[in-house]
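Each structure below appears as structure tokens.
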Structure I
Amino acid sequence: MPSPSVAIIIPTRNRHEFLRRCLSRLIPYVAANPDCSIVVSDDGDALDTRRALVGELAGVQVVQGPRRGPSANRNCGAAHATAELLVFLDDDCIPDENLIAAYRDASMKHPAVSVFEGRITALGKISSFADAFVSNETGGYLLSCNFAIRKDLFVKLNGFDSRYPFAAMEDVDFHLRVKAFSRVLFLHDARVWHEIERRFGWRMFQHHALSMLLFLHVHGLKATGKSPVYFLREAAKILAGRCRHYLRSRDLKDPEHLLFQVRTSFYLVLIATFWSYHASLARLFFPACCPGCNSIHALISGVDCTAISIKEDPHAH
């Protein structure tokens, strides 16, 4: 099988320093491979990004994102790509210099596989309950910050579901739909590094919980395997894991975030237990704080929210 053309899709939102670092690891490979390109979809101000990175964008196309969240932004980037293989990264990832070559080699060696999952290594040390890290060392997750998919399947799937307004659960939804069409092959050598981030406040937990409820509403409790027992176990794991880490290190700050995590899990236990009332309970436990919250509440309260038809035009997102 011949080597496929590649488009690297990077969603961003006015994060020039992160984007500059990510691109600096990719541009040398793109410069040496004319059938490889980079599409940056900026949900903030694409013109400002072009100005900020002038002279550093050889082989990079910067397009204006739709400003409807990460899912729609990734779809926008993919819509501007004509390559056979799409590689999705996040702007705050640090790609290995062998990343794109690893994806291309795997796509040639495994023509029956359409989706390839890359390795994600967390950078830094957890010192606060508010520290969030992304890690995928053995596969099985298909996290949106490092994976590749043949474009024909991406089009067939209609890309990411743009009804998810936040950076939460949209890749879980995508993974669930992908598995109906292709197995996912984990590539140990297709590696990126992702720094630990400190994220404060209840709002982050609210957005994740509402995204989870949208996922359950779209696909159903049975199909997703998310029963009340699942959420109860999650609460127990959070308490046991984080508290054990604290007792060992004694350097974890911001303990209120541990309470936020447990509180969110118990709210989800109650909502999953009384699923017939999930829309009302979602409004009670997670009242809207922004337009994204309002859109999810509207969807789970009665607007038709069935799973995406694979016949739908992906550009409609």
Structure II
Amino acid sequence: MASISRRAFVVGGAFGLAATPPARAQAYPTKPVRIIVTFAPGGPADVMARVIGQRMSALLGQQFFVENRGGAGGTLGARAAAQTEPDGYTLMLGTTSTLVVAPEVYRNVGYEPLKSFAPIALLGNTSSLFVVNPAVPATTVQELVALAKAQPGKLSFSSPGIGSSPHLTGERFKLRTGIDALHVPYKSGGQSVSAAVAGEVQFVFENPAVTLPLVRAGKVRALATTGEKRSAETADIPTMIEAGIPDFTSVSFTGLVAPAGTPAEIIARLNAAANDTLNSPDVHTALTRLAVEPRPGTPDEFAAFVARETEKWRAVVQAAKIRIE
């Protein structure tokens, strides 16, 4: 980990910042700022960007507006963002998909996360709920593991597609427990969860905002949450670590990045505004409703976090031989 951090996250180098005269940052911003969201309108990332952008507009006195550029797992928008002028007027809502997973599972995404972008701020993390169809005779994670080992290859889990966060979380679960379970990809998160409800698959890892209402309605059974700790909404559900899977966490992160070479002073100004935004009670409440845990911090902390996530998920991708042509 230390070697990755030194190699990929040296300030002023990869995923780093360029220096510029302070006067340039003091005047910033003097015109509207674009936030590229690499997914379609209406989804969690889009809603989050609009919530963050509205607050930052009020703080910095210029409009922060969203431009949706979806496609190819977010890589088309990320490639476009990486190629823009590094002047602070084009930012990107970076995610686990665009900054960690896609470059590992696609043959050529057209950008290098650790070199093409400068970190601004980690905005928040979203854990998953590990849920099973009610007909599955397991009420704990360990019971499910025992069931899977007693019936190798008989259990299956769903996801919104190859390389998605639910897919990788399921593959990591298989690797950590030694079970044999079939991955069944669907075209969307809605279809993936519906498959678990209908019993087409036995389990799924998915966003609590989607799965908690189903748990409360008795349509699925929650076994664990993949976060570091229980949240207020999942206070009665153990974490995977508490359920007996050591060091097992899985979160989808969202953060702001800019093209590499964006002036350091501008990055600092944006970081301060982002942290102020995350500490706003209204924004905090809005993100909590999206099952996002706000995570204010420094650009260096964000960079170190991405390095750790890259190492973790690269190991899963390689072990599971996941590749998208």
Structure III
Amino acid sequence: MVLRADLSVNIGSLSLDNPTILAAGILGLSASSLKRVAEAGAAAVSTKSIGLEPRTGYSNPTIAEIDCGLLNAMGLPNPGVDEFVKEIRILKKEGVKTIASIYGGSVNEFVKVVRKIEDAGANAIELNLSCPHVETVGMQMGQDPKLVKEIVKAVKSEVHLPVFTKLTPNVSNIVEIAEAAAKAGSDAITAINTVRAMAIDVETGYPVLANAIGGLSGPAIKPIAVRCVYEISRSVKIPVIGCGGIMTWEDAVEFILAGATAVEIGTAVAYRGLHVFKDITSGIEMYLERKGFRSVREIVGLSHRY
């Protein structure tokens, strides 16, 4: 009898049946859509980034497909935390493991949002310190290790939930930022958010996005993300969640070998549909069994042996 490989992983106190998570910003604005993702095989789902007050975001066009992936500048649209907690309560009732992505314009805003998120029943918090196209929040905060440390420490002092810190690759030294988050008590690092980028329509001469500059996701950024996961996981002792261009099970395994305990999948949902979660999970399981490994945990960071 051949034993099936164990796909379960733990990120802080969050236990997952398999290492796949829906990335923030994809189908994350309603309980019904997030439930569908969970039913499709994601072990946990991340919400869209939620702030203290409602935000309309940018005008269209906010997303564009290019040769190597997707460009987006949504502008963090969301109904505000007071409205969105209703969706989290539904997800809790349905048994969907939910990671609430949050942003703020100050340390105090992060604290106010996270209190309400915890009360509503989220399973974990992901601090969005990495949005590349909104001024005063996101990436600008995530580029300052002192501010990252301050935010993480403040949030951790307010909640009992595991707190993940999502980092931007748009820095000179991502390891320095990861170390600051880890020292402040972050339970995991999510790497990476989108890469600051743009495209211009040569016929009109205008940028293709209304905001001009957005974030690039998809296959083009995978080598960058893998490198970031590799470097971060060698420098911090907390779990790393890999994110960026994961389209296939091979991509997911590459991230795990680089040091990721779990992976977030986003753009692949747009290209391949919701079945991508089961496809990737099944591929990881077959890989483990073919290689003679008993669990995902055995291959986390295996590339570091070289």
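Values in this text are rule-based calculations from the coordinates and carry no lab data. Remember, it's a predicted structure, so these values are computed and weren't measured experimentally. Cβ atoms are built from the backbone, for glycine too; each structure is taken alone.
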Check: 11.8, 34 is what came out when Rg and Dmax of the Cα atoms in Å, for residues 45-100 alone was calculated for one structure; which of I, II, III is it?
Finding: II
Checklist line | Per distance in nm of label points 7 Å out along Cα→Cβ at positions 133 and 213, the highest-valued of structures I, II, III | finding: I
Notebook entry, point to check: Of structures I, II, III, which gives 1.05 when Rg/Rh (Cα atoms, Kirkwood Rh), for residues 149-204 alone is computed from the coordinates?
Noted result: I
